[in-house]
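See the structures that follow.
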Structure I
Amino acid sequence: MPQYDFDTAPDRRDTGSTKWSRYPADVLPMWIADTDFAVAPEIVAALRRRLDHPVFGYAVAQAALREQIVLDLATRFRWQIKPGDIVFLPGVEAGFNMALKARLKPGDKVLIQTPMYRPILDAPGHWGLESLLVPLVRGEQGYVPDRATLADGVRQAHAFLLSNPHNPTGYVYTRDDLDGIAAAAEAGDTLIISDEIHCDLVFDGRPHVPIASLGPEIAKRTITLMSASKTYNIPGLKTAFAVITDPALRNAFNGARSGLVDSVNLMGLEATLAAYRDAGAWRVALLDYLQANRDHLDLELRRLLPGICYHPPQASFLAWLDCSALDLPTSPQAFFLERAMLGLYAGEVFGAGYGSFVRLNFGCTRAVLTNAVERMAEALSRHAG
């Protein structure tokens, strides 16, 4: 397997990076969900080849990309789809808003499992819809759905905005979880909008199961949203896709494109093809590194910050940290920004009742991650002293 150096990261300041532009230079940013690693060389090479052609007009996905996605889903998830089932988008956020616009009317109910990242929390309000919030419950091993409560909510709702793997807790829904959701959706005639953007970053050898892969009955009422952006660190290239196997649902979804979605980024299409076709070894190496970062964070928090409750996530590079036992004078996000010069995502962004939490992005070098925990510990030590 090729060797990739994830312990060395490019300097991203003064590059227009959202992550690295938000705070002054002395603040370490670990908030928004992109990673600091250099993109796979196979993707860079593909983009350089495309740059040899000097026209960058409006773009459509070529057959090779559709066929590659079909192959990837069959190989990795045992999910059989057709090239025509794929609808390309500039991002998953556009996708779930298109889905709500296409199939729901003002006053309809949308189920969301909290905590939840802000764009999904906000989406129902864009279309005059009512949010039905069902929290995940915390057990000894982390956050899990209460299956009975979730199934009841799915039956009541007109649509369920599912995040699997879940952002921000990193929970990966099991086949049993998804079977229960599917049965409830069929009983309630509920649309499933499944954001599966983190599906390529599942740890410990556990499988990711696309809910639409369970069978034709659930597939015909499901819009699955995916992208190479999180895994391969190409979100700035603004390319994602929906998989919709039911023709009527796909037509309705496409009909909601007006006013929301224009053409997809040319370079994003090229990068997505290179990612899925050529960069599999890079993804495996990245997953190993992120899993080691996840475990390193667990050890460092136990050693230096035992007052923070952290359940290592089952997927992705986001840590959901409960700081309620620290008895801080302000919100933990404000405290660590002011006292540790550390930029974290505030818990209240993910829903009411989560103000004592922060989300930390460990998609960074091991040295930066260690530095972040040390900054937090020093800030708490000074506060206590």
Structure II
Amino acid sequence: MNIGMVCFPTYGGSGVVATELGIALANKGHKVHFMSYSQPFRLNLFNENLFFHEFSVNDYPLFEYQPYESVLASKIVDVAMYEHLDVLHVHYAIPHASVAYMAQQILKSKKINLPYVTTLHGTDITLVGRDPAFEPVIRFSLNHSNAITSVSESLKKDTLKTFKIDNKITVIPNFINIKDYENVKEYCIKRKYAPNGEKILVHISNFRKVKRIEDVLAVFANVLKEVPAKLIFVGDGPEKTNIEQLARQMNLQHDIINLGKITDPKEILSVADLFILPSETESFGLAALEAMAMKVPVISTNSGGLPEVNVQGKTGFLSNVGDVEDMSKNALTLLKDESMLEKFRQNAYNQAKKFDIEKILPLYEKVYNELLVKEVVS
């Protein structure tokens, strides 16, 4: 099967999922054609079935904003025609679902049928999508998608509630390749960051307001009152500078390690004792799943799809958004009890195995095949 894959290449969950899905499909023998303005950061092209088609959005004096959608639609049309795509898979509704519809209509004028799948990842629906300015376009492009998938039941409910679309939404959760998390060597030696045997807490994100990283600092400050610990930040984003300033104001800077963007966080997670994710909303919580695959229990909020990943009292603990005291109490409960921490570690790993790519990949292949059957029938 020839599959077109459209995603944002930047540091974030939707790009990671799209890239890892494409790699898994290529390993299974499908030809996967990525289209983006730069190479997705986890895309390794050392595979005969993986292809990357870059497009440039030029600056024109006439335009205040670059015409991203038009250029991408043209690239999709070009790749579909000359690479004979069977199906197009776009990740993130805004603006990719409407771009896919535009490309599909152009191709129909050339007697080419290209069905497209739209995968909803979260903030395209829960935050950006709630802007009334986007609502008509999103509802239209979702209703005209040949298939829609959502990464969690929570996101599916939010989409149906917000946009009241008529189209069917199939839930296919995010995933990891569990084999990649086995026998990870600790190149990131724990004693380098915790020389006196301190506990290590980790937070990984794109440092946006929705991640509530100030709550990570508050939890860490409470933990430090009772347990020697270090906090490792992985990632970058608009809130990074504010968080660094807040850490200095709280006099935490000497116990915090900022590592910035890291393509593969497994080595960092291999030395972690807890993963902290106090987000205001998470459609799924891919970072939490990656931590669990490395046997790291998760202290998180109970928002969005997180309860579908992090099991209360088993793989970690769930708290209401902003309840720093409860998150702190839960973190200390685990950090002070080694036997409980070890039990939670194993539970986290066992839960992560339920989201292995080997179990999720056939669900996407089923969606693709159903679209191709419909095309043949029609």
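All of the numbers you see were taken from the coordinates with simple rules; none came from a lab. Here the structure is a predicted model, which means the values were calculated and not measured. Cβ atoms are built from the backbone, for glycine too; each structure is taken alone.
Just a few scattered comments:
- For 18.1 (mean count of other Cβ atoms within 10 Å over residues 40-47, calculated) the corresponding structure among I, II: I
- Source structure (of I, II) for relative contact order in percent (Cα under 8 Å, 6 or more apart), computed value 14: II
- Set I, II, criterion distance in nm of label points 7 Å out along Cα→Cβ at positions 192 and 208: the highest-scoring structure is II.
- At a computed 24, 20, 11 (semi-axes √(5λ) of the Cα gyration tensor in Å, for residues 152-271 alone), which of I, II: I
- Structures I, II, by Rg/Rh (Cα atoms, Kirkwood Rh): label with the highest value: II
- Comparing FRET efficiency 1/(1 + (r/R0)^6) of positions 88 and 224 (r between Cβ atoms, R0 = 41 Å, to 0.05) across structures I, II, the highest figure is found for I.
- Mean projected area of the Cα convex hull in nm², for residues 320-359 alone derived as 3.8 - corresponding label from I, II: II
- Source structure of the calculated read-out (FRET efficiency 1/(1 + (r/R0)^6) of positions 136 and 288 (r between Cβ atoms, R0 = 35 Å, to 0.05), 0.55) within I, II: II.
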